[in-house]
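Here, each number is a calculation from the coordinates, and none is a lab measurement. Since this is a predicted model, take the numbers as computed values, not measurements.
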Structure 1
Amino acid sequence: MARLRRDAPEAQVVGVLYERRAPKTLQQRMGIWRKKMVRLVYWRYVLHRILATTESKLSGLLDAVIRCIHAAPKWPNGRAGYGLDDLATACKTNGTELFITRDIHSDDALDFVRRLDADLGLVFGTRILKPALFEIPKQGSINIHKRKVPDYRGGGAVGLWELLDDQKEIGVTVHRVEAKVDVGSVVRSTRIPIDPLDNLESLALKAAVVGADLIVAAIRDFAHGTVTEAPQNGPSKLFRSPSAEDLLQMKKKIAQRRPKDSNPFRRPAWKLLVKSLVYAAPIALRNWRYRRRNNYPVMILYHHLVSDRPHHFGASTVYFLRQVNYLLRHYRIVSLSEAVKLVREGGVSVPTIAITFDDGYADNFVNLRAVTEETGLPIAYFIATEHVSTGREFAHDQLRNEHGFLPNTWEQIEFLQRCGYEIGSHTRNHADCGSIDEEFLRHEIVGSGEDIRQRLGPTANFSFPFGLPQNISAPAVQIAYASYKNVFSAYRGGNFHGDARQILKRGNFSHTLWELELQLQSVLTGDEKEPPHLQLRVDERGSSTHP
């Protein structure tokens, strides 16, 4: 509904019919259990669930220890999840009627839909519906199916049948709803490649975000009267959703075939363990002192791309989601604008992080967006504008002979900005700003901001490519601060309120969770002393001066 309000203003969501089916009775559950218990595969599944529950309990215990060391609350970002109360509030805020029922085909439910007098029905995440319901809207109803039709009709996890069949892609389809399952004419469709590091979880995340794009586009087609429908042709097959125990075995089979997403430690594990044990108590004392003084450092992280193709800068969709979920459990995650405000004004009462992405890789348009829409993660996105304009590969990829990782297009950047991404400058050509050639620096630093202003409006943020002291000359600092409100380096460490340094520090995203946690607690990297020309401060009149 939020996507439709933002991207399809031609349409209005007049009502939501939500089915909350009654749980199975004890007698029904016992009957199902008696049928399952004679299968060996079921007892393997039971053992898997026991082990998974044990692991979850141990993970919860470790989380409690980390929260104590952080001196942090249990829910630094508020309670997770989205329930019916949240849905009711959203509907009320936007003038949308909500009807919750135990039976979506009941007389009361059908009367509710008739009273809405809707033009179009959208079927989303329901069981199979009857014509008495989906034929009520004037133009019928459409459905999102996260598979290619007619090849893969029916149920099952997203990508399950395709991975078992060794396919190279999955389909996502919006089609008309008819009495038979997934046979309606196709209104919109697209395909998602199955990359080497993809699995069922990553494909589901991508299909969710791409599916939302298709729904918005299809509804706009209906609103403008430009919808085109293509009947399904060719051989078809109908799949049934497997039981939980059968699905587990299928997942194991797929895992044996697929490449492993290895995340090797950059440092020996024994060293990480020693550092963790030695520094735990001093870090805890320090963090409780931060809490009493209401003055935690604001940590800003930078990444480059989320990709399920191997890349030296990349993280797979699933692993990046795992990193994000860890950070959401233990740190307050804020937008870059809010992070800067906290550094300037103070009052940081919980461990706080902002996350940025550099360069502007096209893979992020689906993969990163899949994670941000799943979690609500705010992102600042620094782009090299000339690469975006020309579609030229990045030089650092060419040096490593990693080809095919193209930059975003301007249309994608505009879309990401509408999604809430803060777009910032990263020079025009990902330039090394260690130069003292002021004409070159103005072309790269000032020019990239002008490129963004012409396309998207002005930006307050600039980050230096490479971003280490040798890549940031004194003239570059002066030019950057004359053109942007906020300037960022890749110089590791926290940003404290009252610190004279005005070039804000950003640390890289460590590849493993353990190393990332130690880095955020300044165990792996200390607060290195900056060269004098980076210690820019702002005088009372707001102009920048060098000490």
Structure 2
Amino acid sequence: MKKLLYSAVVLAMTSLLFGCSLEETPLSKFDESEAYKSSTLVYVNTVASLYNQLNSRFKGGDDNYNYMSEFTANVLFLPGRQGDWVDGGKHQNAFLHRWDPSTDYIRNLWNNSYSDIALCNASLKKLEEIKGLGSLDESVVDSYMAEVRGVRAFYYMWLVDFFGRIPIVTSPDAGIGDVKQSSRSEAYGFVRDELCEIIPKLAEGKSQDVNSEYYARMTKAVGYAMLARLAINAAVFSQDNWNQGQFTGGVAKVEAGVTAAGNAQKITVDGRSMNAWETVIYCQERIGALGYELATSFKDNFKTGNESSKENIFVEPMDDNVHRTSDTQVTRSLHYNHASTIGFSSWNGTAATVHALNVFDYKENFDKGEFECEDPRFEISFFYGPCSVNGVTVNSGVSEDKYPEGIYVGYAARNDFSTDDYSDPWGLYLVKWAGVRIRKYEYDPTTSGQNYFNADRVIFRYADMLLLAAEAQYRLGNMAAATELVNQVRSRVGMPDVNGVDLQSILDEKIREEIWETMGTRGDMVRCGLYTEADEDKYQGVKHAVVASDWVYDATGYTTVFPIPVTVLSLNSNLTQNPGY
């Protein structure tokens, strides 16, 4: 018998609509005619709840899109601090690319994504039924359906990125036996066509406007941003073989092949047929025409009350009163004593890698008390050097006679601080204080709990679109246009113009501008042949906790996608494992 998925979303809608437990309102007593009698109720009961699920994929533990994109890349990591953050080696293995088909956060990511896709499919089925009744304006129902398809396309875009060969499920009535595995190019084509079809139907209202009915919803600009992100990676996603070395070996090795593959892709949106790079530029221009632009202040995009940002295109709403949601991704970075002095609790975890510090050209000399960086985005993005809060010096809590003050020692960041190498007073100090910490989103001590914030979390931002367009212009040979776009972003923060750009300099600018934000670092690295390569933090022989595994160079590129979870394969014989696993 087929396992139907529709009933689950009806139950969820029942709870949402009436604000009570499922036991109090059994499905047999649910009056659907009340739930769908107006356009507002139709939206509440078929669309709104999907955003709650979508937002949950950006925060929390280790099975969300941010973690898989950023912590497997090269700018952020969770060092094993002896008693803290070893966790069986899972975080170090994520950074060193030593996962396997049984890895829990990979399994959870797959399951949660497809669970949410099932909810989208159920909502689309209900909207089709409502449309058939003719009781509501058909254009209103069509716009809701486009919005739901946009949410579903968001999930599929990341699944194509993460897993390559995936099932495309569009019916809530599909049973396990009906689910077939698409090639990566077929899955990419599905997402591409979905986005191109729905963009004309999406509203032009501002998603980042708390006074708009479209606040934190799929709008036309969000659709263009998704298409730009898909198109920039089209040269990768359109390839059914990714493990033959074509995405390994560094920028110089892969640049020509990726550029040619992007030129070969055809994408038709708004009646215009373009290659992948032209599509990226077109989407950036359309977003600009819809009223998005660089904010005067870089910092304003991440401050408490950033709901009116003219730069943020799509956000996870964070408001302690109206959109109250817990997000541990932020608070788990600071040292305990630092956070408590601010008025929060924290877990002394996430730090910037040495590679990230080098990209920022950060300078540090602990003995001389020198901690400085020319780029103002560094101070906005990180806590670094001596820690004080409102004139109160933060106590180190480690070695009071030798190192009484808490000072973040950036260049001492390591993937692991073993008990053998870090057991003396200075070593123990580094265990707790090595690595600069996340500062980008403003901490608000007036909120009701340690993981609640009043600064919306950025998913897409116009500066990212400018830098994607800069890469696209570069790949098309338009060097002056590419340089001008990069300089727009640099000038906003007072950094001097550059006289020219290449792929590496554009990627470095993206790190300086977007670190800890847009979940694009992993895709950037794969596209430019860097995801598999050694760097300052991961290399042959790098130390790690005993429970983690050695970094091993992947010359084929099989690790540029994750394995399909073994539990999924055991349930469906139609699916086969990705190569290399």
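Suppose you compute relative contact order in percent (Cα under 8 Å, 6 or more apart) for every structure in 1, 2: which one lands on 20? Write out the running numbers ahead of the final one.
Details: 1: 12; 2: 20.
That value comes from structure 2.
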One of 1, 2 was used to calculate Rg and Dmax of the Cα atoms in Å, yielding 26.2, 80; that structure is 1
